[in-house]
Structure 1
Amino acid sequence: MGYDRPPAPFFARSRAGRCPRVRRVNAPQHAAPTTTAAEDAQAAAARLAELTGVEQHDVAVVLGSGWLPAVDMLGETVAEIATTDLPGFIAAAVAGHSGKIRSVRAGDRRVLVFLSRTHFYEGKGVRAVVHGVRTAAAAGCRTIVLTNGCGGLKETWSPGTPVLISDHINLTARSPIEGAEFVDLTDLYSSRLRALCREVEPDLDEGVYVQFPGPHYETPAEIGMVRAIGGHLVGMSTTLEAIAARQAGLEVLGISLVTNLAAGISGEPLDHAEVLEAGRSAATRMGSLLGAVVPRL
């Protein structure tokens, strides 16, 4: 059954000949940063030097989920501070991340060790995710070791297996670079540093790391996609930090700790607790690897 007459237009005029009043709602406005990312990093580095008594560091190490038990094997701790003691850092919000930064003496190297990181899925913005990397560069570091706990696609990689990152695929659809600065990512994960690691542990395998936004784990179908596009490792960190490190001129070494087989491979559900347990079980091996490699960087 049709209308007796056409329906009135959506913006029909009232009897007085005026359009009905439309209530305007203003979307909340987020204030633009008043400082640049580089200025934020310089401020944090200056405060870091003041609190640790170390004017300059040589190497930075970012410890991912499951890696904390290995930290004591890196070297002598000179100072330890909370990340929130430095401007621009956010309190740790993920189990397995302590919210601390250590200054460590490893041989003749001064090493800046981040015992936590801000993840993309925490919703704090990309600047917050890479602030630690930029602070390390501002503190004098020329090399950075990025570690993570991840899912592995090769069934021969049992939980507790370290794998060198040879390249990455960034599925966050974001970049830490602001503005028209075109940064080359060829050999982003240094082939020289991977070779150095193999001098310490010749059997180390390598693979392409794929970052998903998180915090949910991947579906079996997504893991199938990762295989198709050439990925071997999946996780929720690292790629944005690596890009920021390259932008800052740092040489990058990436090491993943396989904490579980990726979704759909083993048939078992995924759980963050097993990530931490795999780290505890592999602490001696991971600590020995870092303790041998870092003083040579």
Structure 2
Amino acid sequence: MLIEIRNPAAPEQIVATFNETPLGALDDCVARAGLAQAGWAAIPQPERGALVANFVDALEARAEDIAMSITKEMGKPLAEARGEVAKAVGESRVCIGRASAPIGDVFPSQIPGTVAYSTRRPRGVILGINPWNFPFSTPMRKAIPSLVYGNAIILKPASLTPGAIVLMAEIAAEVLPADLVQSAIGGGALGQALAEHIGIDAISFTGSVEVGKRVAIAAAGHLAEVSLELGGKNPAILHDATDLEPVLDEIMASAFAVCGQRCTAVSRVVVNRTLEAQVVAGLSKSAKAMQPKNGASDG
């Protein structure tokens, strides 16, 4: 089945088309990831880190393509999309720097002449289920640590914004072992089937509380470890201020970036009553002055 992606600023415009991943293909997808992971885990971790660094370099070389895909599919201004890509690349390099860090601890032993130690091993095949609002930085936060520590990863994008993850998987196929990074495109049924798949060893989910509960239940069915990053509710607390203007500017930026559709957005302001009228007037004035437009027109 072909999925059509439309520009949210101009819904009549089809900006991309993608083939939906058939449910019947998931067994093969997961099996190939498992085979790739076994070989990848055998590579010494510092060497894996160097290979992942090459992957990040290749992604950075395509930064403009990735940013434009983000803007066309989910609508954020191009400047914000470029910032998302740049931040994700920077975070990834910090993570890669951990590739040479210790992977265990040494403890005193009760047996003379010996020590006890722990070591960490790869989980296996990771499933990353991603949201639409940060279609590149969120999957990068799932993929790069997974790869550095010896795992394979299957990335499922939100069905509205698959482009960035598709590019990630294509670039990974050019510079990393085959099938180590794969994309699986589709809606809730696909995500459910992957979460329930016995070949998935761990799941990282970012999205709504409702869907997160379903993912947790699916993971419990085969004892896969699960990490859930769900919604947030963030107040700004304003008790006193001698200069309100910069404070209100910060509140507006937090509340309306990504149109407020992010878990870290300020969604309420708790304010001293002596400032209430000024705060309401200032925020109202700024909100009325905002003009939504096509994100691609913002350089």
Structure 3
Amino acid sequence: MGCCTTPPPAGALRPRSPSSYRVLAVSAVTESLRALEPEFERAEGTVSVWCGGLSGVPDYARLATTSHLAASTIKVALLVAAYRQADAGVLNLDTEVAVHDDFASVVSGRFVMDHGYDNDDEPWDRLGQTASLRWLARRMIVRSSNLATDLVLEHVGYDAVAAAVAECGAVGTDLRKPICDDVASERGIVNTATAAGLAALFGALANATAASPRACAEMLDLLRAQEYLEGIAAGLPAGTGVASKGGWIDEARHDAALIEPADAAPYLLVVCTSGLADDASLTIIRDLAAASWAAR
């Protein structure tokens, strides 16, 4: 291309291989989501949005590269890294590993995870026993298990996650510490995500470029099976196909999804909110989902 090529719009994902998916109707999506901006402004927090088809160019983006505490959305990056390692033959997902609740801090020493800060009892029921990495990866997504997450991270490693994020073009998505490593958090070492980065991860999964096509299909099935549907899924008609992963911590609530309508092309919607009350965040996320659906 010549030197006068128009640069991509802010929030655009890294270009990918040609796709057969059509792009969302730009004017309809843009206008539909822009109509919600007064709601964002009233919220007195940060609302980041990325919405578009699978081409990598957003139909609507707002503060899409703003950094947020990742909460459990970071688990998607770890999932991709694990499956990429399995593709490369350096990790066997069917390997049985010890289930324990103490982990190395990235600062110093070890910490013990709090069972009360987890959403899934099943990995805890296996303390002192073993579980396969594949099963742990499933619990990490389907029930957002923190214990399963740190066990998978222990065997995958930070470098593999960074490589997966870079390959997917998920700028601003950084896994820097285990879940519940409070000493690291107190030192300012945190996991971060952006709406554009999460859209890149989900786009790479949908386009089967995050890992092998078979691995991407399996990961999307896990994301379709996840059980926390109070965000984007709640703003869509019942029965709509959704592969998603949300996350929440104090004053932060996010959701990222591949939405699969039966009557239109699949598309991506990512919403990251910080500094809002949880009810306000969920209302915004659902309103964005409904508006994107109406404009599909």
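A short reminder: the numbers here are calculations on the coordinates, not readings from a lab. The model shown is predicted, which means the values in this text are computed figures rather than measured ones.
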Item checked: Winner on Cα Rg over 2.2 N^0.38 Å once structures 1, 2, 3 are ranked, highest first -> 1
Item checked: Origin of the derived value -14500 (helix-only ellipticity at 222 nm (-39500 (n - 2.57) for each DSSP H run of 4 or more, over all residues; to 500); candidates 1, 2, 3) -> 2
